[in-house]
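Just below sit the structures, each encoded as structure tokens.
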Structure P
Amino acid sequence: MDLALYVQKRLHVARYLPHRTLSSQSLTRPSTNTLQCPLPNTSAPLMQALDPDKARVFAVDVVEELRSCGYEAVWAGGCVRDQLLGKEPKDYDVATNATPDQVREVFGKGRTILIGAAFGVITVLGPRSAGQIEVATFRRDAIYSDGRHPDSVAFSNAEEDALRRDFTINGLFFDPITKEVIDYVGGQTDLQQRVLRAIRDPEERIEEDKLRMLRAVRFAATFAFEIDPSTMSAIQRHADELQVVSAERIAAELRRMLTHDNRRRAAELLRESGLLSTILPELDIADEAWQETLRLLEAVSEPTTSVVFALLLRPVHVGNHDAGQVEHICRRWKLSNEEIDGVLFCLDCEATIRSANAVPWPTLQRLLIAPRIKELMRFCEAVALIVARQMAAIDYCSKKLALPPDELNPSPLLDGDTLRSAGLPPGPIYKRLLSEVRDAQLEGTVSTPDEALELAKSLANATDS
């Protein structure tokens, strides 16, 4: 848009009348031609840390810019919900009757990204530390033939846009200028009553997008809400259909709900809804073992994703002779290699930490200096508290971890170059020699490089003979 024209519009366009204009009768409908929707490109540009105040100001500015050009614009979805719950929104979304092309005209192509244009969504880039905002055209959706995404969308009005959304608490709009909430779905009442309810028919909402079943569990758990009985019944009837959702999306929801403080409640809802049987059929355990798992999830402090997945999968690891089953589950969920390594590290090393007082120091020391020791300790602290019900081994490890660095992990007295210089022929034997000399150093049997070299020679000679 020409700069002079833009300035003229800002100076002369009448101010938007939000509440009156948002009524379904007065909204001007754009073309009803539908947009065919390919699967969205979810790769977003890297973002730096946001300043909440700057992000909020930018979100207001976006609304004002759209209105100054004659369009309707309001905040939508999660940011409205979070604000009404007294939480700082993590990001802001704006809904408008401007089409994607019109949004780009208002903000300029240099400040906009077409990531979700097929669904009527344009990303508007903000100033430094203010982040970016998704500006979505009011729309109604066609059928969801893949159980995840609408086949097409048609531009519509605010009320129809609200009615197409998943849950009433996510179907609210907010006018940041007049501070008014626009509620077509009863979301304010459900927020006050702390109820998670599907908009209109829960069967239809789930039929459209199977991921909504997992999102229902996450929202209910993280906000400490109850799931509306009709919504829960619909989830239970369709739980086995979750398998049409990609493993990556399922894992993303699990990460968010199981690393939240209310992770126990999330796990309870997963089982009650029947979703856990679809996600993790291997976890077919008695109620007593399940209650222990819930207590473990509740007891663990500030866990990483690897730790919570290890706790959830612990019954599978303990009760199964197939050492590869846990890794198979993790790979089925498409966890990252780093997450999988962390899960296996916690499960494989639990016994060593729990019997730390009786384990040879060189064995324990190698574990205590491992890069993921903090994760392992958090995992084992929960297990010791809930399963073993005694913390002696944990206390012992904690005291060792508090040792000065040169005492906990002294520099090796010997390396391969020293062995080579001493005339010992290179080969696989080096690994064994260095390991045994290191054990002797940690046990205090040798304390100088000369003593270490003499021991290595003796061990090499013994091997030769």
Structure Q
Amino acid sequence: MALEVVLSNMSHPSSQLRAALHAVGCKLNQYENQVWAQAFRALGYQIVPFDSEADVYVLNTCAVTSRTDRECRRLARSARRRNPQALIVLTGCYVDVDSEALVEAGLADLLLPRAEKPLLVARVDARIRGTGVSPSALPLLEEFTGHTRAFLKVQEGCAGGCTYCVIPRARGPESSVPSQLVIEQARLLARRHPELVLIGTHLGRYGRDLPGETTLAGLVERLTALPELGRLRLSSLEPLEVTPELIALLAAGKLCRHLHLPLQSGCDSVLARMNRPYDTAAYAELLAELERRVPGVCLGADVMVGFPGETETEFAQTLAFLERVPLAHLHVFTYSPRPGTAAAQMPGQLAGHLKKERNHVLRALAERKRQAFAATQVGKRLQVVLETHAATGEVYGLSDNYLEVALDGAVGGRCLTLAEITRAEGDRLHGRLVPADLPGAM
């Protein structure tokens, strides 16, 4: 049931209603905001930036770290200051994990937990207009507004048991989107977007909750057969869920040569305390197989520093492991105790200054590895999607193996093309366009 706090008494204004939406955290939140924005537009709302004045503010929250908690609270307070009469709506993982704290802080007029997300637009519109709730099925997303590449949600929920993580509690049980619905949504988005990115909380477990459904590899095979699809990318994938079938699809050029494989630690004893289902040997073997089978593949990982009890020796093992494996991208983040998790109760919680120092060490390594990988691509021809920097208007390319390419003389955007790489500056490539006739060109 939604939690409502009556902090304002709004009447239906004569001018067009304005809705502002903001997502903190993951790609799933961004996808949900796009769906809601489309539904608001269909009801006649104008979608405005979150930092402007609006009649309703929708904040899709994140609870993965204490830092994201603080950011969500800051954004909610800023919306209230911007328009004290506006309807402030909070949803997302923070609401599902700690709604009591949000109620006590008086940060929102309406808190919507996970089960009521499909009703969000209907409930907001009813509240603002003073009418009854008239829920209706949300239509397929027609466009990922403001983006060249579109996210495509195929799965939600996680049954994992990582000792540091609140996401299973926040996102709920595993739930896959039926494959035929995924295909229909992909066809619609592919009309406007040359690249689609498959997203999910636990993407590798796609289909396991639906009797008779396909696997992730089977879904990818169907999607890449669509004539209107330019290219397909996978988001984060658990290491043990990279199957031989997926590797074969990567090797055959059916997928972008890019995988993000959460590692969390390069030390087996830390991985055991985290309850991660693999060891460093298995992880290193997977990377070696991918590098061998898929030349030019970009491999990335999440790495956590400062997990409870992490000794200098254990951190040194992580550092040494990361230095020797072929990871091109590292997302380094600092452990943050999450209420209700096993790790929050573990002994050996590290001091903040120590965690910060270790974070800086790994970030420096991450920068060196990004630059080293970029240098290997000089002289090659890479398939790129043309995108435009929002701030500068510069047109650049994003390669299939996840490198940014500055392009001489590039204009326009939203198309697939080839770029010949002439040099690397840091982790950014420079190149020139090569005439090509690729699917997804617009």
Structure R
Amino acid sequence: MNLDSVKKLMYDQDFKEAEKILQNGLKTEKDKFMIFYFLGLVYFELRILEKSIKFFKKSLELRPDNISVYLKLAVLYQTTGDTDLSKKNYLKLIELDQNQIRSYYGLYQLKPKFLKDEYYDQVKKISLSAKENSVELAISKFLLSKFQISKDNLKKELSLLEDAHKIMFNSNLQYNNQSDFYYRKIMPKYHNKIEFFNLENSSKKKFTKPIFIVGLPRTGSTLIESIISSDNNNYSSYGESSFFHMGILEQIKNKNLFNKNNFNNLNNIELDFIELKNYLYKRYSQFNSSYNKKEIIDKSLDNFFNIESILKVFPDAKFINSTRNIYDNIIAIYEKLLAKLSWAHSIKDILDYIDIYLKVIDYYKKKYPQNIISISLENLNNDKNLETKKIFEFCELNWSESIFEFHKRDDLYIKTSSNVQLRTGIQSYDYDKYKRYYPLFEVYKKNYKWLNN
């Protein structure tokens, strides 16, 4: 069976259509390994985790030593907070192939202490044999930088971390260059210059009061998402769906905006309203049928660019802008290897993106003050009652102390790097965690005034 159409549908986040093709393949294909494997992937994205596990295990019955399946199972158990099963699968990967760098990376993400000193030589060996500008080399350099923390060798740590980021960016150079152009040029210029045509007059709305969490990574956005989705307020979270960006890109890709001549000559972007709305409704509605009856929580943080477009589709949408100490925020981004974020691979690029974010969010906070609230991670950690009551009142939700039990949920599904940390509940803010990195900002203060605040 040719799986290209399935891969394309999954890239487009049309998981239900991918499921249909794969289910038909179960009836026609003799070799079902890839069918089982991709059904595992599809159900993982749809958050039907029992089925995802079932099909991954079925694929293992056919190929008991398949590394890809063990890796996906390890990640799946990690997102559900089952540290023991996740660790077991990562260790199985090392047993099968000790040169799989993602096994060591997964252990580190589970708990840094799982990256034992005894693994150092193997990680070093992988870094020496990995291909130039490969993801494997980037991850190995990243892990080697973490070994330097226990040695208190800040200079070596930062040197290895810088190498890791450069290599990760170059490992997918074309995509990252296009993504950079989109976030640095297209969205800053056109976010408030989108004109809709083919408007509809229907007052019927499938989702009436969606909540969008926006801002920068590593600001407590997943904590806010977990708290809101834990209460009985008829909301379900769709995580970092990127549905709005994908829907907009689907329409503008034929306008060739990534061509600099076209970019400079266009004054605005025209979008078909009904096409965008149908695209969004289809994707938000494809999850469990019970989700279709619930309101949306979308934590695609870069939706701060799309606030105006979102309000066009969902006029009563609310936006929670998550924030934290800006120095801590920059380092918290940089010290992770956020591979999918093209702008997160150097301090300078992070500062440039934050500069854009601050200007755009300030514009929308002034234009739509009734729709946007900013919540500080420090305040949320240190006075959870007051801050959560602010959030719930703003979103017109019923507050109760039961929301603080979010970390005990069996269905808590977290794909971000905050996964393990959040499963201990709300903790006091650590003001000293990143202070040793603060001197890095001295050379940038004259170019970014907000660094001096």
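Read the figures in this text as sums done on the coordinates, not as results from a lab. Owing to the predicted nature of the structure, the values given are computational and were not obtained by experimental measurement. Cβ atoms are built from the backbone, for glycine too; each structure is taken alone.
From P, Q, R, which structure was distance in nm of label points 7 Å out along Cα→Cβ at positions 151 and 383 = 5.1 calculated on? It traces back to P. Comparing FRET efficiency 1/(1 + (r/R0)^6) of positions 143 and 255 (r between Cβ atoms, R0 = 25 Å, to 0.05) across structures P, Q, R, the highest figure is found for Q.
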